[in-house]
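What follows draws every value from the coordinates through simple rules; no lab data is involved. These figures come from a predicted structure and were not determined experimentally. Cβ atoms are built from the backbone, for glycine too; each structure is taken alone.
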Structure I
Amino acid sequence: MPLRGHTEEKSNFIATVKTIAKSDEVLAMHLETATLVKYTSPDIQNELIDICADQILDQLKESCSNSPCLAILADETTDKATQTQLSVCFRFTETIDNEVNVRGLFLGFMHAKATTGEAIANLLLEFMNKHGICLQKLRAQGYGGASNMSGRHNGVQALTRNHAPDAVYVHCKAHCLNLAIVHSCKEPVVRTMMATVQEIAFAFEYSAKRLKAFSEELTGNAVVREAVDKQTKLKKLCETRWFSRSDALTTFKHAFPVVVDSLEHLRNNRDDKAWMFRAAILRFDFIVCLVVCQHILNCSSVIFSTGYIL
């Protein structure tokens, strides 16, 4: 829902403020008596948010500047508006009470108009110069393995080393793990199992009749209901991070009896696709592949969550 709407006086924001004011005497008095500045306009609120952001960023930059060495981490992604955003993080050492710790900070997003190695390298260098982060302290770079980031001659890492020779490039460990899993899952039986799980998850997600059948079967099976930890629907597989598929496969494995019974119920109600799904998941190779892949991906997820990345 839009916060401001087309008319300020009738916006959701003003309606919410007035509702809160009914039980907040200070806010109610402010809204009634303030004549010059009420601080309810989007301009003043955005200005206050920017001021807070600048204060926080100044503290983070100071922490980076006080460290003798730095590592930069960057990755690009496409946002909801189909714009390429470059996320920038730094890792550095920090000494507190004679104890040296490694600390990581996210310092912001930058809009990348181009994704060539030169364009991104210039963007990162400009970011560091703008925020007063000493380029000569750079000792490491962590990016994905795409050619525009890792290329020997025109990649971001190579162009950055022209300005900071000591900044060694290290392939992002999270990307390495994901690529290793992708390559190991090229077996047709694995691809078929993944596709079947995804298609069934979509089938239950976007059909009220199928979701109702699943919910009813789940309600009647206390063992599965406890195993899926109060979840009421199947999870869809992550499209990009394969080790993130562990949760979806775990939910599907625990809910397997309920999925089979739901598809059987739907088949009896003339849902032909449900019969196809049921036949597919009762195959021996599907069940074995599901259990093995869930176990392996769960182990990979644990490795990732424990911090064995850059």
Structure II
Amino acid sequence: MGRWEGLEDVPSGWGRSVVAVGVFDGVHRGHQAIVGTARRRGRELGVPVVVMTFDPHPEAVLRGAGPGVLTPVGRRVDLLEEQGADQVCVLPFTPELSALTAEEFVQRVLVDRLRARAVVVGEDFRFGHRAAGDVPVLEELGGKYDFTVDGVRLVADSGTITSTRVRALLAEGAVAEAALLLGRPHRVEGEVVHGAARGRELLGFPTANMDLAPDTAVPGDGVYAGWLSHTGPVEGGGESRWPAAISVGTNPQFDGTERTVEAYALDRDDLELYGAHMAVDFTERIRGQEKFASLDELIAAMHRDVDRCREVLAR
């Protein structure tokens, strides 16, 4: 089916559905369990599954600043569809929406527009003005408005899997551990822009310099093994994904101050990617960011980094 931009996009003749509700930033294994439960309920009831997510992140509206975004909304929609959503409704989170009482939210959003027959949420789900609603409140309202409620238990390994925990791991550079919670490597994406051209002209490692949204959740400074890829079809076909060595940081060797993400496609100096929308997937951290005593030492370290990335990605 596809994506609805707000409740106005819901067709007037839309029938009953199973509705999964959450921010779903990251679409991590905990979120996947919620969508999976909704998918099973949809099959049992013979109705489609609608996953409702919010953009921007509620904290950005309620607190003036949101957390680093793990999955921009376009990517989030794609991942939710991969998990089994028949339709994704991207609901703009506004001060007006946040002011709705729990019952007003249920009646206006879940009942009047999405016509929920069943609602699936995480067991810690809160909603309504000042987060007054929880799963028991939702169940009580379900009895009034004719829908059932599934409060899905939070998924845990060595701890509960949450978006906050994923962000904390990324900030530490622990991308391999974050990938275990996400169920896939963490990705950032953006347009390739011109940089200082030191990689190509001075160091011998031409890099794709990524122009990322300011609120992107970027791993901690360091060098990483990963993958560089186009986010869409490549005109004329051809390669679209390459193993890469990825640098995150301020380039202290050159007294930089702006934090950047640069990816070198291993053994490739012939790629013309300027202006292309690309993705970088982080697989494993190789080392932290360093400032070397000389340019020669930096170049030698970069050769070691590339060799190490090649070994890691060959696995």
Work out which structure the value 16 belongs to, where relative contact order in percent (Cα under 8 Å, 6 or more apart) was derived from one of I, II. II
One of I, II was used to calculate mean count of other Cβ atoms within 10 Å over residues 93-100, yielding 13.8; that structure is II
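Any idea which of I, II comes out highest on mean count of other Cβ atoms within 10 Å over residues 109-116? Please report the intermediate quantities before stating the final value.
Details: I: 13.4; II: 21.0.
Once mean count of other Cβ atoms within 10 Å over residues 109-116 is worked out for each structure, II has the highest.
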Mean count of other Cβ atoms within 10 Å over residues 205-212 derived as 20.6 - corresponding label from I, II: II
Computing helix-only ellipticity at 222 nm (-39500 (n - 2.57) for each DSSP H run of 4 or more, over all residues; to 500) for each of I, II, the value -8000 comes from structure II
Label whose coordinates, when Rg and Dmax of the Cα atoms in Å is calculated, return 26.2, 74 (choices I, II): I
Assign the value 0.90, calculated as FRET efficiency 1/(1 + (r/R0)^6) of positions 85 and 277 (r between Cβ atoms, R0 = 35 Å, to 0.05), to the correct structure from I, II. II
